[in-house]
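**Student:** These notes open a run of structures that come right after.
Read-outs throughout are calculated quantities, based only on the coordinates presented, and are distinct from any laboratory measurement. Keep in mind that this is a model prediction, so the values were computed, not measured. Cβ atoms are built from the backbone, for glycine too; each structure is taken alone.
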Structure I
Amino acid sequence: MKEITRGDNEPYTLEFTRNGEPEPITGWKIYFTMKKKLSQSDADANLKVDITEHDDPENGKTSIYLTNGQTDDLEPGDYFFDIQVKKADGIIKTILIGKVKVVADVTRRED
């Protein structure tokens with residue numbers, strides 16, 4: 001199970017390929033959603049990030065960057081997450097699903 005520390009920045013790089021070659025992702029939307037309970041609606045998700053601008057769309061590269069502001073209010077514990085893509089033609093595909101553990105940070109300074 002992946003762990004993230006509450007209040008930290010967490011970058012994730014994604015590279016899309018098809019038949020071993022980079023797959024262009026221009027016009028794709030990438031959705032990262034984290035929920036404490038699967039029964040929560042997306043509107044009530046604990047964390048959600050929508051990516052519409054990509055690092056290198058012609059070569060299938062993008063990043064999901066969780067900021068410290070987004071992770072700072074997460075309660076320590078286990079969460080469900082997935083990453084879903086919506087291609088330019090409207091096709092939706094879940095590419096990763098799993099669990100992540102949010103661990104409490106010790107330092108809580110604000111300066």
Structure II
Amino acid sequence: MVNHPAGKAVGIPRLLLNVPINKILSQLKTAGFIKANKTTILPKGHTPIVNLSHYEILSFYNAKVRGLLNFYSFASNFYRLNSILWLLKASCALTLTRKYKLRTMSKVFRKFGP
């Protein structure tokens with residue numbers, strides 16, 4: 001609110017845009033990056049790209065992350081994307097787990113770094 005000379009407060013209208021988290025989650029589910037039921041959302045390795053090289057897998061996931069961050073950079077609840085980004089990071093780790101037969105995500109992070 002801005003003070004007006006006549007003593008009345010004048011509001012400045014601003015556009016409020018939010019990230020549609022539920023829509024993004026449903027798209028990630030149909031694309032095969034996550035698995036979800038009514039209570040839990042878990043990352044899932046993306047099987048179709050397991051046969052690509054390590055660099056190509058990382059480039060694939062980085063493109064997804066950059067696209068989300070650029071598209072929603074103006075949103076009011078931009079911080080809510082952190083959960084989506086974690087799911088994509090974990091999905092990438094699970095894909096590399098499957099590629100290198102390491103069994104757990106923590107072994108991938110130990111071997112290749114966070």
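**Student:** If helix-only ellipticity at 222 nm (-39500 (n - 2.57) for each DSSP H run of 4 or more, over all residues; to 500) is calculated from each of I, II, which structure is the one that comes out at -16000?
**Tutor:** Of the options listed, only II reproduces it.
**Student:** If you don't mind, there's one more thing I want to ask. I have 37 for relative contact order in percent (Cα under 8 Å, 6 or more apart), calculated from one of the structures I, II. Which structure is it? Each step should come with its number before you reach the end.
**Tutor:** Working: I: 37; II: 28.
It must be structure I, since only it matches.
**Student:** Additional query: Given structures I, II, which gives the highest value for distance in nm of label points 7 Å out along Cα→Cβ at positions 25 and 49?
**Tutor:** When distance in nm of label points 7 Å out along Cα→Cβ at positions 25 and 49 is computed for each of I, II, structure II gives the biggest number.
**Student:** If Cα extents along the principal axes in Å is calculated from each of I, II, which structure is the one that comes out at 44, 34, 23?
**Tutor:** I
**Student:** Ranked on distance in nm of label points 7 Å out along Cα→Cβ at positions 17 and 97, which label among I, II comes first with the largest value?
**Tutor:** Structure II gives the largest value of distance in nm of label points 7 Å out along Cα→Cβ at positions 17 and 97 among I, II.
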